[in-house]
Structure P
Amino acid sequence: MKQAVQLDPIDRRIVEQLQADASLGSALLAERVGASSASVWRRIKSLEAAGVLGATVRLVDPRTIGRGVTVLCNVRMRSHDSGPCEEFERYVAACPEIIECFSMSGDWDYLLRIVVADVDDYNAFLMKRLLRQPHVGGASSHFALAVTKYTTALPI
C-alpha cells in the first residue's frame, strides 16, 4: 500500500481548488490559496511528481452524448486464478462502455460501472459481449434511476 503524502495547508488548498476547477490559471489559483504564482507552480509540479495530482481532464455529461443509462454490474468469475482475472481485466480496460471497475470482496468478484444509450444497448452488451467472456460465471445488473450525488473531488 502506498504511503500517504503529507500535505501542508497551502497544498491542501491547491488540491481542493484544482479538484473544483482544473482550468484555473496559476495567477488566479495563487490568489485563491494565498501564495505566489511561482510557489503554486512549484507545488503543483511536486504534487504531480508525488502522484497526488494526476491527469487533467474535462468531465462530459453522459446524457448529452447519448449515454444516459448507468448500470452497476456485479460480476462473478469462474476461477480466481491470476491468469483468468488478468485476462478479464484486460478485456475491461479495452471496453469503453465500462468506465469503472472494482475488484471486490464478498459474494461478487468485480463491480463495473457501465454507461450505455438505453436498456436494449445494455442487453446487447451483456448478452453478446460480457457474458461471453470465457472466465465470467455470472452477472447481476442494477440500473441507476437517478444520480443523487456525483463528485470526482476527494475530501482533503
Structure Q
Amino acid sequence: MKKKVLVKLNDLIGEIEIQIDETFTYINTQTGEIITLSREEMRAAEDEGPLENYPDWQRENIEKAIQIIEDENEVYLDFTLRNGFHEYEIIEEFIGTISDTEVRKELFGVIQGRGAFRRFKDGIREHEVETQWYEFKEKKLRELVIEWCEENGLAIEE
C-alpha cells in the first residue's frame, strides 16, 4: 500500500471552485503538490514539440505535463472533478433547506433557464441568504473533497 501523502483540504476546495473546461488538475501523490495545467499545455506535452517555442513561464508546466503523461508509476492522480461537482444540484439542495416557503418558491423559479446562476446570486442577495448559501456550498465542497481523498488514499491536512 502507498504511503498516505498529506494534501491541504482548502487548496483542493479552491481548485474545484476555479476549475474551468480548459484546465486539468493533478496531485503528486509523493509530495502532495497540486498541479493545474491548461489544455494548451497538455497538448504541447503530447505533441512533443520543442519547448523553446513556448514562453519561459509556460515551459515548467509543459514539463510537468510531460511527467504526468509519461507517469508509469502512478505518481500523479487526476483531480479534475468538474464532472463530480454539479453546482446546480447543490443550488437546488440549498434552496430546499430554506424555511421561508415564498423565498424557496421564488428561488426555485429563478434557477430555470438561461442566466440561472446570475439570477440565483441576485436572489440570495435580495433575500439575505447569501451567507447561508456560501456556508452550505463550502460544506458540500468539503464533503466532496474529503470523500474523494479517502477513496484515493490521500490524507487531509485541515
Structure R
Amino acid sequence: MKKISIIKDDISNLSFHVDVIVNAANSSLIPGGGVDGALNRQAGPKLKQAMLKIGGTRTGTAVYTSAYNLNADYVIHAVGPRYNDGKHDEKELLQSTYKNSLLIAKNLNVKSIAMPFISSGIYGYPLKEAIDIVIDVIKEMNLDMIIYLVVLILILNKLLRML
C-alpha cells in the first residue's frame, strides 16, 4: 500500500522523521548547491565524507548513505539529468533516477521516503513534466511505503499557478 502526499517543507530540516530522504545530487557526489547543499549543511561533515567515499555515480542512478544529523535514517543520492531540449533522453534518465531511488528504498525495506522534484531546480527540468514523471513512476511501482513529495514555497507557488 503506497500513500503519496505533497507537502510544503524544507527537505533538509523536515519537521517529522522519515526513513529516507532523497538528495538531488550531482554525478561526482561532491556536495553542491540546492537540495544537495542544504542537506549537507544540515547533516554535517560526515555526509560529505560518505558521499566522497562512494566516488560518484552516473546520471539516472542512485546510491545511499546514512543520514547523520538529518531527520531520517538514510539519504539516497539520486542523479537526475540536466534539461537541454527534451531530445537528449532527459525523460528516460529522470524516470530511471526515480526508479533507482525507489528500488533502493524498497530494498532497504523502509516505510517512508521524502523526495524533491529532482532536476527541476538548477538542472532546468520543466516542473510540470518533472511532476508527471515522478507520479507516473510511483504509480507503476509496487511499493509499500508512504511517499512525501516535498516542495519549497517557491515551487509550490509555481505549481499553484499551473493549476
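Rule-based calculations on the coordinates, nothing more; no lab input. Quantities reported herein were computed from a predicted structural model and do not represent experimental measurements. Cβ atoms are built from the backbone, for glycine too; each structure is taken alone.
Numbers below:
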| read-out | value |
| --- | --- |
| Percent of Cα pairs over 26 Å apart derived as 47 - corresponding label from P, Q, R | P |
| Among P, Q, R, which structure scores highest (criterion: mean count of other Cβ atoms within 10 Å over residues 101-108) | R |
| Identity of the structure behind -0.28, -0.79, -1.22 (criterion: log10 I(q)/I(0) by the Debye sum over Cα atoms at q = 0.11, 0.20, 0.28 Å⁻¹, for residues 69-132 alone, calculated), options P, Q, R | R |
| Which of P, Q, R yields 12.5 [mean count of other Cβ atoms within 10 Å over residues 21-28, calculated] | P |
